[in-house]
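Below, each structure is written out as C-alpha cells.
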Structure 1
C-alpha cells in the first residue's frame with residue numbers, strides 16, 4: 001500500500017544528495033577511482049577518523065535535524081565499542097586514495113524475542129554524500145554479508161528510519177520489509193539468505 005506522506009519525506013531528505021553523474025564527475029576531478037578504494041576492518045587506531053566520519057555522514061543523512069550528535073559523543077561511543085573484544089561485533093571502513101575514511105558499516109550479533117530466527121544485525125551503514133551512488137555501498141554490504149557468513153551467521157536484520165531514502169537501496173539489494181504487529185513499516189529490513197546477498201555484491 002502506497003504512503004504519499006512517506007514518499008514526500010523521503011524526497012525531501014534526498015534533496016541534497018548529488019546524482020550519480022555528478023558524483024562521478026567529482027570523483028574524476030579529484031583524480032580518484034572508486035574501484036581502487038580499500039575496504040578493511042576497522043581498528044582502535046581508527047577511532048578519531050571514524051568518529052569524525054560518523055558525525056559528518058550522520059549529519060548529511062539526517063540534515064533536517066537541528067542538533068545532530070557531536071564528535072565527543074561519537075568518540076565516546078566508538079571507544080566504548082572497541083572495549084568489547086568478545087567477537088560479537090565488527091566494523092568495515094572504506095579508505096579513499098588519500099587514506100581518508102569515507103564510509104563504514106558495523107555489524108553485530110542479534111538475538112531478540114520480538115524477532116526470533118535472526119542472528120546478525122547490520123547496525124550501521126554510512127557513506128559520505130559525495131561518494132554515494134558509485135557502487136561503494138554495495139561493496140560494503142557484500143563485505144558485511146561475507147563476514148557474517150564466516151561467523152556462521154546466514155541472515156541479518158537492519159533497523160533504520162522509514163523516511164531515509166536509503167530504504168530504496170536496501171530494497172534493491174533484496175531487503176525484505178519488516179512490519180510491526182499492526183502492519184506498520186518503520187524502516188526495518190531483513191535478509192534471510194546472506195549467501196544470496198554476498199553473491200550479488202562485489203568485494
Structure 2
C-alpha cells in the first residue's frame with residue numbers, strides 16, 4: 001500500500017538525528033540570519049512567521065525587531081528541531097508550533113512577514129508551498145526566501161554544481177513566487193542566498 005504523504009516522515013527522518021548538533025555544525029550562521037531578518041523591514045508591533053524554523057536561529061532577531069508587543073511564531077515539522085529551539089531558550093521569544101508549513105494553523109492574512117529559510121527545496125510541491133505562505137501573509141507583506149550560504153556553496157557540499165532548473169534558480173523561483181501570490185523584489189545569490197518578495 002502506498003503511503004499517502006511521505007513528506008512528513010521523510011523530513012523528520014532527515015532532520016531528527018541532526019537536530020541536537022545542528023547549530024554546532026554551522027556555528028557562524030547567526031549574523032547571516034539576523035541580516036536576513038533585518039532585510040524584512042519589520043516594525044514594532046508586527047507579526048512575523050519563521051516557516052520551517054528548525055532550531056530557531058531567526059527568532060531572537062525577529063523578537064528584537066517587533067518588540068514585546070509584536071508576535072513571533074516559529075513552525076517546524078520535526079519535534080527534535082523544536083526541542084533544540086527550546087534548549088537554546090527560544091521559547092522565551094516566540095511561540096513554537098509543531099506543524100507542516102503546507103497546512104499552517106494560522107488565519108488568513110495574519111502575519112506581516114515570513115522567513116522561509118531552506119524551506120522550499122524540501123517541499124514536494126514548492127509552488128503550492130509558496131501559495132500557503134501567501135495565504136497567511138497580509139497584502140503588502142514581505143517574504144524572505146533565505147539560505148545562509150549561496151546555491152553554489154550548498155551544491156558544493158554535495159559535490160555538485162547548482163541545477164539550472166532548481167527551485168531556487170532565478171528563472172524558476174521568480175515565476176513560482178508569482179504563481180503563489182508574491183512579486184519578487186530582489187534576488188541575491190552571492191555570499192548567501194536571499195530573495196525578497198512582496199505579497200500582492
Structure 3
C-alpha cells in the first residue's frame with residue numbers, strides 16, 4: 001500500500017515490491033507508484049489529493065479505481081487497508097505513511113489494529129522504521145546493536161518476555177506513559193517478543 005506521506009529514497013523500497021504483490025494506492029499515494037514506474041492494481045479514496053493528470057493516466061491504462069465521497073468516516077488509508085483484507089491479503093506492507101501531519105501519522109499507526117483484528121500481519125515501513133502491533137508474539141530479524149522499542153498501546157501490557165536483547169524482559173508489565181521499553185538493542189540477529197495481554201507496538205529503528 002502506498003499512502004500520501006513522505007518517501008525520500010525510492011530505491012530503499014524496491015525490496016518490498018515482491019513478485020505477485022498486489023499494489024494499492026491510497027489517493028495521493030499514487031504519486032509514489034508513478035515515480036517508481038509502478039502500475040498499481042487499485043487506486044482508492046476520495047481523490048482530493050491525487051494529481052488529476054496522473055490519475056487520468058492510470059485510468060486510461062485500465063487501473064481499477066474506487067471513489068468515495070470526501071464526507072466519509074474513514075481515511076483513504078483505512079479504505080485501502082480494508083480493501084486489502086477483503087481480497088485475502090496474507091501480509092500488508094504500508095509505505096508513505098509518515099509525514100508532516102501527526103494526526104495522519106498516528107491514525108496510520110492505528111491501522112495496524114485493524115489488520116491485527118483480522119489476523120493479518122501488517123507493517124508500517126519507511127527509511128528508518130519498521131513498525132508492527134502484536135497481541136501475542138513476534139520474531140525479529142536484524143543485526144546486533146539494532147534498536148528496538150516496545151511501546152504499550154493499551155493501559156498496560158502484561159507477561160512480556162523479550163529475548164535476544166540487551167535489556168531482556170521476563171514476565172514483565174509495561175504501562176502506557178513511562179518510556180521504559182524505548183531504545184532496547186538486539187544482541188544477536190534473532191530476537192523474540194511475547195506477551196500475555198494487551199497490545200504492544202514494536203518499532204525496529206535503523207539510525
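Where a number appears in this text, it was derived from the coordinates with a stated rule and is not lab data. It should be emphasised that the depicted structure is a prediction, and the values quoted were computed from it without experimental measurement.
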With Cα Rg over 2.2 N^0.38 Å, for residues 21-84 alone computed per structure, which member of 1, 2, 3 shows the largest figure? 1
From which structure (1, 2, 3) was helix-only ellipticity at 222 nm (-39500 (n - 2.57) for each DSSP H run of 4 or more, over all residues; to 500) calculated, if the value obtained is -11500? 1
At a computed 0.96 (Cα Rg over 2.2 N^0.38 Å), which of 1, 2, 3: 2
